[in-house]
Structure 1
Amino acid sequence: MEDESMEWWSGDVVELIDPTVGTGGDTPNGSGGMIPSTAPPFAMTRWTAQTRENFVSSTPYNQTDSCIHGFQAIWMGESGQVVVHAGLGEVKPAFKDRGLPFSHSNETLSATSYKVEMDAGNGSWITGEHASTSRVGHLRYTFHPSSSSLTPYILFQSTRKTIITSDPTNITSVLGGTLSISPSSNPQSLSGSNPERQDSILVPTLPASSFSTYYHARFSLPFTSWGTSNGPSLHPNSTSLTSGDEVSGWVAFPPGTKQVEVWVGTSFISEGQAKRNLETEVGAKGRTLEETERETRGAWREKLERIKFGGKGGKDGWERGGKWERVFYTGFWHSLQYPYEVSEEGRYYSGYDDTVHDGISYSGYSIWDTYRAEWPWLILFAPERVSGMITSMLQDYQEGGWLPMWKNIVGTHADSLIASAVTRNVTGFDLHLAFEAVKKDSNVPPFDDESTLYADREEWTDQEVRAGLTLYKAKGFVGADEHTEAGSRTLAYAYDDYAVSLIAQTAGHPEDAAFYLNRSQSYRTIFNSETSFMEARWANGSWAGREEGWTEGDEWAYTFDVCHDIAGLVELKGGKKSFIQFLDEHFDSGHNDHTNEPSHHIPYLYSIAGSPSRSAERVRQVAVEEGNYGLGPEGLLGNEDCGQMSAWFLFSSLGFYSVDAASSEYIIASPLFPDITILFPNLHGPDIKLRILAEGAHERPYVASVSINGRELKGPRLQHSDLVGGGEIVFVMSKEPTSWGESG
C-alpha cells in the first residue's frame, strides 16, 4: 500500500483518534452522544468509565462529571449493563456512595485503552485501567492505600433502579438479576445476570421473557473475603443473591495487595457462554492488559490504515497528523462501531421468539439515521460484515414478523439498506427472502393502523412499521389526524417504495418493480403548489399546515426530502433556477440544521440542480466553517447516531456523498484533502487501490474538472463501480467558481 513518492504521517494512525469527541454537553443531540470506549470494530461489548447512570438519551460517561462510579460494559445503553467498581476499606455498593473523584488531567484515553487515577479518600488512590475484546472486558486496578490496614475490594453491580417510562420521576427496581460468588472454585470466579430492558416499553408484545445479559469474571489473584448487597445493605459472607433491589456483590483481597487484573466475559445466551467467551477471547489463563490492548489496536489499525493522506499537507490544521486528519480518523473510528455483534460462537439469542438460534446476528442499526451514508460507508469498508448484517435483519423478520426499525421512528428504511446492498452487488444473503420481507413492509399496515396512534417511539404500542399505510395505499399520503409526523411518514414511505422497486427488479419481479416505482411518486401528494412547500394533510385531504407532521426536522428540511427523484422535485419547484434560489434561501436564512439527519443531503442538491460550485461552497461551510466537526468533548454538534454524523464528513472529505443511498450513485461536491489513497477490502480477490488527487484542495474549494483513470466526467455523478474499480480519480481544483458540471 505504501507509495514512496508520497509523504505519509509516520506515527500510529490509532493515535490520531480523539476518544473525547462527542462526550460533552447536556444531551446526545447537543454533544454527539459518544463515550470513550475501548473495543474492537463492531464489538458486542464496549467498556467505558461510568461517570453517571445511563438511561435513554443519557450516556454513562460525560466530560462534565467529576466522579467515576465504576467501569461499565454497555451495548446500546439501556439493556443489561454490567458495572465493575474498585475501592479501599469500607464496601460502598450504592451508586451515590461509591463515586471516586478524578481529574481529566489524570486520565489517559485512546481508542483501545483507558487509564485513570481516582481519589479513594484520606490520601488513598486507585489507578484503574481497561481494554477489551468483543465479548471480554479486561480491567486492572492498582491500589495505593494511605494505610496498610485498608482492604482492597472489587464490586460487581448486576441490577439497579431504572426509569421504565418517559417520565424520569417514575423509577423502579430491576428485579430478576442474579449474582453468584465461587470462592472455592479453581480458579475463583464471580458470575451474574441483568434482565434490564428499557426498550420493553416500546414493543410490549415482544416476548423476551428470558432476556438477560450474563457475565463471568476471573481474577489474577485469590480473594479472601466476599459478600453480596441490595443497594447499601451489605450481606457479608453471602455467595449468592437472586432477589431484591440493586443486586451487587464484592470480593476482597488481603491488605497490601498492590494490583489485581479482572477478566469479565459477557453473553446474551448464558453464564456458561460468558465463561466460554472469556476463555475463547483471552484464554483460560488470562493474559496481560497490554496484550489485550495490542490485539484490539491491531484490529483498528487494519481498518484505519486503509485510508492514508499524502502530499505535503497544509497549514492551520491541514498538516500531516493535524486537526482535520484527526477529525477524519475519529469519524472513521465512530463509523465502524455499529451495528454490533450479538452472536457468540455461531449462536445468538433472539428476543423476538425468546429462543437461542444458530447463526450470525447483529443489533444497533439505528436505521433511520444510518441508511443515508453510514450504511454505504460500511459496504465500502466492511464488506465482510454486510451480508451477515442483512441476514441478521432477515432473521428478525422470520422470528418477529418484520424487518427491524431500531427503534421506532418513521419509515421502514431497512428496505433502503437492502436496496443499497443489492445495487452495489453485495451477495451472500437470501435475496428472495429479502424481497418477501420488504414487500410486507410496503404492503401490510401495523396492528390496528386506523385506530392506534403510532407516534415516534410511542410507548406500549405494537411494532410501528409503516403506521398510516392504510390511508397511504388509498390516497398516497398519511393522515396527520391519524398519526403523528404524517408529512415525514409520507415522504419516507415514498422513498422506501422506491427502494422496494430496486430490490424487486433484481429479484426478478418486474411487475412489482414497476408498481412500487410508480407509487414512489406519492411524495407529490403533499407538495402544496400554493406555498411551494411539502405539507402534511388531514385524512380528508385538506392541508394541515407547514409546521404540522415532521420528525426531527421542519418543512424546510423535508421539502428537500425526495432523494430518489430530485429531478421531479426541481420540476415541482419551478425549474433549476427557482430550485437553486430556494436552496440559497434555506441556507442563508439559517434553516439548514446539520445536527440532524434530514438535512445531511441538502448541500449536495446544488450539484444535481446544475450548480456544483454552490455545492462545493455549502459542503465546505458545513464541514469546516460552522463548527459541526472538530476535536474535544464538543467536537460533534449533533448526535453521532451510530456513525451517520461522521459518515457525512468522511464521504464529503473524499469529495462526494450518497444523496440517494438506495442507488449506487454518489454526487460530487468538493474533496477536502489533496491526496488520499484508499485500499478497499475485496472479498473476491486482492484489495483494490484507489487514489483521489485534488491538488490544492485546502485553498481551492471549486472543481474545474474530474477524471477517472483518464476518462473525463461531464457531470457531478460517480457510480459505486467507479470507486471499487480502483485506479485514480483526479480533481482539478480552482480558487474561483467554475462552470464544470453546470448541466446537472
Structure 2
Amino acid sequence: MASAPVDPITDAPFDSALSERYLVYAMSTITARSLPDVRDGLKPVHRRLLWAMRLLRLDPDQGYKKCARVVGDVIGKYHPHGDQSVYDAMVRLAQTFSLRYPLVDGQGNFGNIDGDNAAAYRYTEARLTQVAIDLMDGLDEDATDYKLTYNGEEQEPELFPGLFPNLLANGAQGIAVGMATSIPPHNAAELIDAAIALIDNPQANVLDHVKGPDFPTGGVVVDSPAAIAEAYATGRGGFRVRAKIERVNEKGGGWHLVVSEIPYGVQKGKLIEGIAALINDKKLPILGDVRDESDEAVRIVIEPRSRTVADQDLVHSLYRLSDLEVRVPLNLNVLDHQRTPRVMSLSEALSAWVEHGFVVLRRRSEHRLGKIADRIELLDGYLIAYLNLDRVIEIIRTEDEPKPVMIAEFALNDRQAEAILNMRLRSLRRLEEMQIRGERDKLDKERGELELLLSSDARQRTRMKRDLGKIRDRYGPETALGARRTAVEEAAPAREIPLEAMIEREPITVILSQRGWIRAMKGHVELASAETLKFREGDGPFIAFHAQTTDKLLVAADGGRFYTLAADKLPGGRGFGEPVRLMTDIDGEIVAMLPVSRSEKLLVAASDGRGFIVRAADTVAETRKGKTVVTPRLGAKLRIVRPIGAEDDYVAVVGDNRRMLVFPISEVAEMARGQGVQLQRYREGHLSDVTTFRYAAGLSWAMGGEAGRTRTETDLGPWRAARGAAGRTPPNGFPRDNRF
C-alpha cells in the first residue's frame, strides 16, 4: 500500500497562495538578509562571519587562518548559502577602500580599487581586527540573546553588543523586496561625540559634531550645509562627492591635473576607461591625455590638449562627463530593535544605538552581579571550612558520605559543600584564607557599586560616556585610522562649458561646392583662390567664406529650414571634402551658408518678395533634422539669407523685373518664424536680391571686370518709398543679373 504524500494537495485560489508565499519570502529577505540592524549595523551574513572567526580564535594578536576554513564553518554551521556569496561578503569586510573601519584583517589578494577580484579563498588568509573585537565586546557577559542555528545544533548571537558605531561608521548597502538601504560611511569619533551629546540631551543637534560622510577613499563632499542637514533629517537624499584634483605647473608654461583621491564606490580602472573614451569619442576636445601613475596611492594624471585651455573649464567638464563626481545616495532604512524596517533620521539612528548601549550596560552589570553572587557563595563556604578545618578533615576521613554531614553541621548548601570537597590540599595554607577574605571584600565593594549603577540613571549615563570616551580615544582624529579623510567643502554644481571653450580657436576657410560637397582649409586663404581648387567632374565652387573652428555654421535650404554644422567637425581641405547631406538631413536646395557669428540678426526673404528679420541665435538647430524658420507661401521658395550690419538702417530690394525699392529697415518685422511681410510687390516676376545698408553711405555694387571697381549711389531719393511698393528702374550701371 502506497504511503500518503507528505504535503497533501489543497484547493486554494492561486493569487492568495502566491501572495502568501511571496510575502513570506519578502519578509525573510528584508529581516534576515538585506537590511542591517540599527544596533550593530550588521546583516546576518556579516554577523555569522565574525562569530565564526571569533570561535576560531582569530584575534588580532593571533596568526592568520585560511579563508576557506572560515567560509566552511560559516556555511556549515550558521549560514546555509553559497560559498561564493559568503566569501564575497568576507572580502568586502577586509577591503580598506570599501570599509572605513575594516572588520577583517586580510592577508593575500583581496582585490583592489581598480576593480580586480580577490583571489580564491584557498589562497587568502584572514583574522579579526581590533574594530571587530570592540564590536563583539560583551558576548561572554550575557549582553545579548542567542538563538539556535538553522539546524538546531549550534547557537549564534542575535546581534553584537560592542560600543563601536558600526552602522554609520562603515555604512551599508542592500536591496530587499520593495525596499533598499544605502548608508555612506562616517567618522567614528564624530559619531561618538554626537552620541555623548545625545546622552546629555536627547534633543541635541547631532550635526554640531557630524560634518558629513567620511569615505575610506577620501574625496570632497560639495553639498551645502542645508542640503546635508535635510538629508540627515529625513534619512533620504544623497551627497555629491568629487575627486580631489590639483593643478601642477610644468616648466615652460604647461600644466597638468593630478587626481589623488577618487569618489567612493568608483573603480579606478573604469574611471580611467571612461575618461579615455571622452578622448576617443571626441566628446571633450580640450582633453589631451590621461594616464595612471598609481602605486599604493592613487595618482591619475590628466593632460589638456594645449596649455591655453582654462584649467577650471577642463575640471568642470570632467565633473560633468565622468565619474570624477558622483552622487552617493542616502537611504537610512534599517531594522529597529523590534526588527521592523523603517527609515530613520541620523539623530534617530544614533539614539537607537545609544539606547542599545544602555541595554547592554544593564545586562552586563546584572550578569556581573550574578557572577559575584556565585563567587561570594563559594568564598563563604571556603571560610567556614577554614574556621572549622580540623572538623571538616575529620568528617571527610571518617564519614562514608561526608557531603550531607557537612551540610547539616555547618549549614552549607550543596554547591558549597561540593566546592569544599573539591579543594586541593595546597590551598589549605593560612595565606589562602587571607586571600579569600580580601577577594570577598573586593567583590562586596564591586557589588555595591553595580547595585548603585543599576539603580541610578545618572550613574548609567556617566558610565556610558566614560566607556564611549575610551572607544573614542582608540579611533580619535589624531590616530591614523580615525583621522578624517573626506573634506566637506560647499561648491556649486559643475557648470556646463560652452562649445567655444571646448575647441581650440583656429582660422579656417569653408568651401561649399555646387553639388553640396564641403571642406575646410586651414587658415584664411584668398576667397578668389577657391575657384582654382579641384572639384569633382561637373562640380564647381558655390560658397566660400572665412570662419573659426569655434563657429557654428548655418545652412539654409529653399524650403525654409535651417541646419547647423560645427566648424571643427568639417573635413579637411585635402581632397574634395564630404557631402554636406551626410552631416544633416537637408531637404531641398541649399541657398545660403554662413557662420552664426557673422551677424546678430539676419534678413531672410522668399521668392515672392515676402521676408522678415530673425535673430541668428534663433535659427540654430539642435538636431540633424534642422529647424523651420521661413514658411514660404505655396509656390514660393526661400531665396535670400543676408547678415544685417550693426549700423545698417535701410533695405534695398530688387526684382527680376528690374525694379528697385529702398525703404527703412524699421518697417520690416522681426520674427522667429513665419512668412514675414511684403518687401516688394510684383505684377510679374519674383524677388531677385535684397540687402541692407547705411543710408548716409549710399548703396554700392560691383561694376564687374578685372579692375574690380565698385559704384556707389548716394542719391537714393527716387527709389525711396514705403515697404511693399513696386519700385523703379535701378540706377545706370546696375548689374544686369539684378544682384547687389
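For helix-only ellipticity at 222 nm (-39500 (n - 2.57) for each DSSP H run of 4 or more, over all residues; to 500), the calculated result is -9500, so let me know which of 1, 2 that is. Display every interim value, and only then the final one.
Numbers: 1: -7500; 2: -9500.
Going label by label, the one that fits is 2.
Comparing distance in nm of label points 7 Å out along Cα→Cβ at positions 73 and 641 across structures 1, 2, which is largest?
Details: 1: 3.1; 2: 7.7.
By distance in nm of label points 7 Å out along Cα→Cβ at positions 73 and 641, the leading structure of 1, 2 is 2.
For mean count of other Cβ atoms within 10 Å over residues 89-96, which of the structures 1, 2 scores highest? Present the calculation step by step, with values, prior to reporting the outcome.
On the way: 1: 18.1; 2: 21.0.
Largest calculated value belongs to 2.
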Comparison of 1, 2 - label where relative contact order in percent (Cα under 8 Å, 6 or more apart) is highest:
1
Comparing 1, 2, where is percent of Cα pairs over 38 Å apart, for residues 177-608 alone highest?
2
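Taking -0.65, -1.37 as the value of log10 I(q)/I(0) by the Debye sum over Cα atoms at q = 0.08, 0.12 Å⁻¹ derived from one of the structures shown (1, 2), identify that structure. Spell out each step's value before the answer.
Working: 1: -0.65, -1.37; 2: -0.87, -1.27.
Attributed to the structure labelled 1.
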For distance in nm of label points 7 Å out along Cα→Cβ at positions 121 and 289, which of the structures 1, 2 scores highest?
2
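Given a value of 2.5 for distance in nm of label points 7 Å out along Cα→Cβ at positions 313 and 729, calculated from one of 1, 2, which structure does it belong to? Numbers along the way, then the final one.
Numbers: 1: 2.5; 2: 5.7.
The correct label is 1.
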Where is distance in nm of label points 7 Å out along Cα→Cβ at positions 257 and 521 largest, in which of 1, 2?
1
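Throughout, read-outs are computed from the coordinates displayed, never taken from laboratory work. Keep in mind it's a predicted model, so treat the numbers as computed, not measured. Cβ atoms are built from the backbone, for glycine too; each structure is taken alone.
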